[in-house]
Structure formats: C-alpha cells, structure tokens
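All of the numbers you see were taken from the coordinates with simple rules; none came from a lab. If you're wondering where the values come from, they're calculated on a predicted model, not measured in any experiment. Cβ atoms are built from the backbone, for glycine too; each structure is taken alone.
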Structure 1
Amino acid sequence: MLMVVSPAKELDYQTVAPAVEVTMPALLADSAELMQVCRTLTPLQLSELMHISDKLAGLNAARFTQWQLPFNTENAKAALFAFNGDVYQGLAATTLQPADLAYAQQHLRILSGLYGVLRPFDLMQPYRLEMGTKLHNSRGKDLYQFWGSIVTDNLNQQLEQLQASVLLNLASQEYFKAVKPKLLARPVLDVQFKDFKNGDYKIISFFAKKARGLMARYVLEQRIDQVEGLKDFALEGYQFSPAQSSSAQLVFLRHTA
C-alpha cells in the first residue's frame, strides 16, 4: 500500500530530527524551475497571490531568495520532520521506531506545491507554496498545469515497485487534484473522518487532518498492506462505518460526549 498526505504550512527547522539516511527529492529540477519564477515576486505580489499577511509574505520572499542547491543537512531538513501541521501531529513521526520510519520511506509520500512528491527522508528547504496557488509559469497558469502528469508518473513508479494494490489518499482535495486517478496504475481509496456535531456527522477540518495523520501512523506501525486491515483503525474514538463506506471510500465516525 502506498499512501499520500498533504504538506503543512507550519514548519519546524529548530527541533533536531532523528538520525536517518537522507535522500534527495526526485523532482528537484522542476522545483528549481519553479523557484526561478517565485524569486521574481515581490513581498506585495506574494501577499496578494497567496492571500497572506505582509509579515508572512516578507518571510517567504526571503525563503525564496535563500533557496539554493545543493541541499545538505546544514541547509535543509528531512521533509517528514520539517512539516509541523495537524496531519503531522497525528503522525508524530519523531516517536516512530527506526523500522517504522524505514517503512515510511517506502510507503508514504508527501504531495507538495514546490517539490511535487517528497519521500519522508527527502531533504527540503523551507518554503510556502500551496498547490492551489495560481502561479503563472512556463507550463501554464497554475501549479496543476505546471506539474501536469509528473506527480502521477512519480507515484506510478512507486506503486509498481511496491506491487501495491491501492493508493491510499490521505491528502486534502487541494493537493490530490495534482494526481490524475485515471492515469494511475492502481485504484485510489479515499478516507473520510467525521465527528458528531449538532445532530449529524460532519467533517471537521482540524480533527479530520489529525485523523489522517493517525491513520498514516497506524499503517506504518501495523504494516497494513490490504484495505481490509484499514477497517480495524479505531484510534481516538473513531470507528469504521460499513453503512457509509464503499469500495472506493472508507468512512470513520466518532461520537464524543
């Protein structure tokens, strides 16, 4: 089973990461091409393009200026330990055992607006460039056109190498739009996490993001390689709902007091 998750806006380049054998992003040449475009943007243009504050725009303009090759452990960090959002709180990667981390390197992929697809141990320098950004570039009007089928091709290579039966989609809609399911070598399995609120089960963003990270961790620790094994996931009160699920989507519900 191969899993994909989204990146996070929040980054952590201060905490020391576990010692792993770092790798280089497979699509770094494409990233460098994107970076040439990003460096031409002023903080004001970044603020308008990304809908972020002046302070964040200034920070990211500086990041774009400082981004440089080659990557090494002095100027970059393994992606799995650099991201620090809700999904990564659920994943809690720094507490995984070495064997689980090694398994993650083979079975987990992080979709990225700048890097396309990242393996957990791929080095990355700090950035903010969400996949939905309408950044005009040499290949089109936005990042979806820039990446085209490149992300899908990269995932297909790994699906074939693993002889995986399915691509487990734990990413957001924004990021999974960079994948072309019809071109994938394996079917896609989506997952939804719903919490009971105001008389009904609803997707609550914060909880759903954390639950995606929890499921990714569950797969890594339990070495789940078949869909049936996912149905036993029951962390933090979630339970599989056969009635709401289908062959293409698993739904997990939680009813807290």
Structure 2
Amino acid sequence: MTGASRVIVARDGHVLLIGLDRVEKRNAADAAMIAELADAYTRLDRDDGLRVGLVFAHGDHFTAGLDLADIGPRIGPDGVDLIPADAVDPWAVRGPACRKPIVVAVQGTCLTLGVELVLAADVAVAADSASFAQLEVSRGILPFGGATTRLPARVGWGDAMRWMLTGDRFDAAEALRIGLVQEVVPHGDHVDRALAIARSIAAQAPLAVQAVLANSRTAASEGTTAAHGLLQSELVRLAGSDDARLGMEAFLARRPAEFTGR
C-alpha cells in the first residue's frame, strides 16, 4: 500500500477511534482506504482491551462513497473483493462481522458505501449538516455493501425503495425519521456525542455487550426461534463470568462496576 494513510486509528481507553482521512477526495473510498478500514475493524475485533469502535471522518464530509475511478477497473468476472484475507469486513457482506459494537458519527456528504457503513454499524449519530444517498442506480450498478438487504429491514420497504430506486438525496431529519440514524445533533457536536455513547457502551460488561450483539444478529439473520434457543446457554455462560460477579458486588455496594471482560 503506498501513499499517506487513509484511515487514522487511535485509542481512547477501551474505545478505538477510526477516522477516515482522505479529505482532498471528500473521503471517497479507494481500495487502499477499504483495506485500511478492514485492518482497523480487525484490530478492534481481536484486541481484548478494546470494547467499542467509533468511526468518524476528518474534514467536512463523511464520504463521497466509492472512488469509481479506482474501484471500477477492479470489478472482474466474480465481482470485486477488496477485503484482505482473514480481515474483518466492515460491511459484513463478504467476510465476518466485528464482534464488538460500532458507533458511527456522520457529517456532510454520506453516499453509497458510507450509507452501508452506517447500516452495518450499531448506533449512528448524524450532524444536522449530513445528507445521504444510495445512488448506485444512477451509475448503472447496484449497492453491493449490504443496502439491498439491510435498508428494507431497518427502515421498511417503502422508504428503502423510495431512496434506493431513485438515488435521490435525503437530509439528516429524514434519516432520523426513517431510523437510519438514532440522533441528530448540531454540526461539530456529532463526534463528541458519538464518543459519549461509545464510552457508555465500553463501561458495560464486555462479554454481556458482545452476547447481546451476537444474539440480536442471530435473530436478524436466522430468525427469532434460533436466537431464543441460544438465550439460556448464554445466560449460564455469562452468569459464571467474573464480570457477572463484579456486577453483583457493585449492585450490592451501590457503586459502578469496573468490568474486566473475563
């Protein structure tokens, strides 16, 4: 990989800060950025000291979407696969999903795979400056990062088709109305608000947080019966953890628990 880093990664306690940094291209994603983003998600997934990821973007825009000049020529007979072998897929389409929660902070332009990055995350905060579009149909292709399955599930069929089949832009208020994002805050406050949510998640029992996330994903992918069938065994596993003991001790002592993730 050549040139400057396109994704800047830093730690904030148990939170991994993942910043898109290709400002001169409105953070448009080329192959190098996608590989670096996958590396960051893989680090989050595999480092036991990290509990939550926060994805944000430097500059005025979250992302202009795919850099088609770079990605287009890479589409071959079997499509395009830009995720390095054994890495976590940030879009969880052609590889494993990160086992830990992802919070996203969005501002300015958020197009195509940026919308899909939001859909693959767990909590999203938008600045009031944000605008969104799933505009692949205007480029003669279809969304291939999960929008065709996740957007209808998230916002309902009619709203999903309204925006995917036209490629029209919509604003932060509409994103909040349909449930694509969970909060809208003034521009400039979005990263701080998302970080506050990420820190709140990181303060909870990590094994329990990951179990909630995994069971919810099972329900989404395999149905509620499959998810319900796992609840009792997961309860037994968690009840035997050090974190469950620490949580009970903190409850009895009426103080916050300091979880270890064991």
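15.0 is what came out when mean projected area of the Cα convex hull in nm² was calculated for one structure; which of 1, 2 is it? Considering all the candidates, the number was obtained from 2. In terms of mean count of other Cβ atoms within 10 Å over residues 83-90, the structure with the greatest value among 1, 2 is 1. Can you tell which of 1, 2 yields 4.7 when distance in nm of label points 7 Å out along Cα→Cβ at positions 171 and 235 is derived from it? Source structure: 2. Comparison across structures 1, 2 (criterion: mean count of other Cβ atoms within 10 Å over residues 123-130) gives the highest value for 2.
When log10 I(q)/I(0) by the Debye sum over Cα atoms at q = 0.11 Å⁻¹, for residues 11-114 alone is computed for each of 1, 2, which one produces -0.33? Checking each candidate, the match is 2. Match the computed value -12500 of helix-only ellipticity at 222 nm (-39500 (n - 2.57) for each DSSP H run of 4 or more, over all residues; to 500) to one of the structures 1, 2, and report its label. Going through each structure in turn, the value belongs to 2.
Each of the structures 1, 2 was assessed by relative contact order in percent (Cα under 8 Å, 6 or more apart); the largest value belongs to 1.
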